[in-house]
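FYI, it's all coordinate maths here, none of it is from the lab. Being a predicted model, the structure only gives us computed values, none of them experimental.
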Structure P
Amino acid sequence: MSSHYLRFTAIALGLTLFGAGCSLTPAKPTGPTGPDSGIWKTSDHGQTWVNKKALVDGPRLTAGAAEFAVQNLTFDPQDRLTIYLGTKANGLVYSLDGGDSWQRFKTLEAVDVKDVAVDTKNKCTVYAASQNKIYKTKTCGRDWQVAFFDPRTDKTFTQITLDWFNPTLLYAGTNDGDVFKSTDEGATWQSIKRANAPVTFMVVSPQDSRIIYVGTDGDGLWKTLDGGITWLQTKKEFGSITEARRVIEVVLDQSNPNRVYIVHRSGIAKSEDQGQTWTAMKLLTDVGEGKIAWMAIDPNNSKNLVYTGPTAIVFSLDGGQTWETKKLPATSLGSVIAVDPKDGNVIYLGTTPAPKKK
């Protein structure tokens, strides 16, 4: 038995649930030799990328994370090196070391996780939206309970978020347009809004947690200023911006409460007045299939923007005035992009396997 094998086996055995992480240094890529989905990470603002595919599977360390179809990436608000991935078929996955290694929550390892929310004051409390259920753990994932269940099997919870100021307040959205609210950490829920299209994205304002934006696939953008008591719709305000009513993502500028971006079916729209008026951003459209999958803003410098499509990543250093496009580092498709909360040079790219050719 080689010393190389023993070294990695020891690392795998030393990793326990929410215990000490490890730092693995993958070999330099020599070209695609197998699956390359999952998470890619750059520490130099996109100059070089590494596929963070190390998966701790019991006593073994495998490259299984390269097979993940990533749908969501969420940082722990109290620890940016703790990252959660909602995946399409591998459930809820987490890393304690900035993506150097990944582990699966056994209870949720075979479900489709659309979204994740982490309590801002208690990192062991985590929520996951999966199919017609919302799961909750208060024990750092050692055990999970169903916090919300809908008996209709065709209903899917697509979004879950919480009030960062008062994390006992939770919001959830569904594929049939329902928006629910809980005021007791998920013990009970009530419907507070019904849109005429599936809820695709929900985000709480980083400046005022009473302000919540809800994007839909066809009914435009909804906004509440009072925690869901009353709602304002943005639909006709999009004017001639093609397909802006079909929102994929809502992105808020942490340094400017008036600036809102939406990623939509045909591009990105920007508002400088909390959604009253909108302009279409001039973009580089060659990102694959003409579709933008995800956009992110550097929390420390709002002029640094990045978005990904199926085959390319696009960067701007001047708030979207000019752009630079780079080919995706993977043969898989870009699905999620996220900037490290403290270091804008560190960017995570979530990918999903390309459909098999018939």
Structure Q
Amino acid sequence: MAKINQQFIAEELGISRATVSRCFTNHPGINPTTRGKVFALASQLGYNHTEKREPATHQRRRTSTTLGVLICVDLPSFERTDYGNPGQELLNGLSEVARVQNVRLDLHFVRPEDLHLNSPSYAKIVSASRRTWDGVVLIYPFPQTIVDELKRRHPVVSLVEQYGQSPLDCIDVDHHRGIERLVEHLAGKGHKRIGFFTWNYPVKAGWALRRYGAYVEMMTARGLEIYPEDAINVDPRRQMSLEEAHAEVMKKTEEGVTAWICAADHQAFDLMKALDEAGLNVPQDVSITGFDGLDPLEGQPKLTTVGIPFHQIGVIGGKRLLDLINKRFDSQQHILLNCELIPGRSVGKPKATKRKRA
């Protein structure tokens, strides 16, 4: 196996070794996106960039601040390249703040199934880093036990995930506004029976439940009837595998659902693929919407979705954590960023002939 060093990282990313080195020393001329990609790959490879050479002379006069960045996801999910990567965009935003503020990022991937800081994917990094981290940024949903244990040690800010069981600073999107735009758009096309679809994740996806709550509120406000069985993978007592969930969508579509709001774009992409394989056309047979604003998969119609400013969320999250470091017990804040509808070609008028609900 090749030795994991800065040269190896440079070759993997197709950039120079000097560029990689400058990423780790907060050089002002490095693009934040490049820095984000270097940090992500270094973490995946186990390269500890927090123990590199001394900073340049002009940097030694500045106060050194280190932020731990924890990403709770299985690496294959983070590295999917067939559509945009929200996690990488969040990291790019953090990288931009780190460069401007001369802050060091210490990034690690951790496993969703680990529930405590002494679990395998946390034990070594937390033990080695807890004296050097000034604060922690969380990307993707974490078990509540992990959040509680981290909060006792550090200032913590979460990106795009709210934790209702304990006060925690969070930078998120306005889920209600996004779902409102989707319901209005579908209703304007003539859809009346609209279903809600999400996945069963290893860690409870609070963002999906918030979008479902907004769906119920907006459907009610519109005077549209809600059928509980048209909400897939929302009730924890009725969780389905992906294959079962797709089959249920097809069944409910045959029974009269004319449009589905997917809680995330990646869910919509996979659902459209499954529908296509089953001989159902989008949007002729059924309309599909998502929530994220990612680029469509090759060969699929452009998805009607809601755009999330992931990069800006990363920027604001980094700034908020720096504020908390200077004022440790400041009141917790939930900062919700605006989002707008992105019309695509995955929504059409409801099919004229549908079988009635049994």
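General remarks:
- Source structure (of P, Q) for helix-only ellipticity at 222 nm (-39500 (n - 2.57) for each DSSP H run of 4 or more, over all residues; to 500), computed value -1000: P
- Structure responsible for 15, 40, 26, 15, 4, 0, with P(r) over Cα pairs in 10 Å bins from 0, in percent, for residues 142-229 alone calculated and labels P, Q on offer: Q
- Among P, Q, structure where Rg/Rh (Cα atoms, Kirkwood Rh) as derived comes to 1.01: Q
- Here relative contact order in percent (Cα under 8 Å, 6 or more apart) was derived from just one of the structures P, Q, and that gives 12; the source is P.
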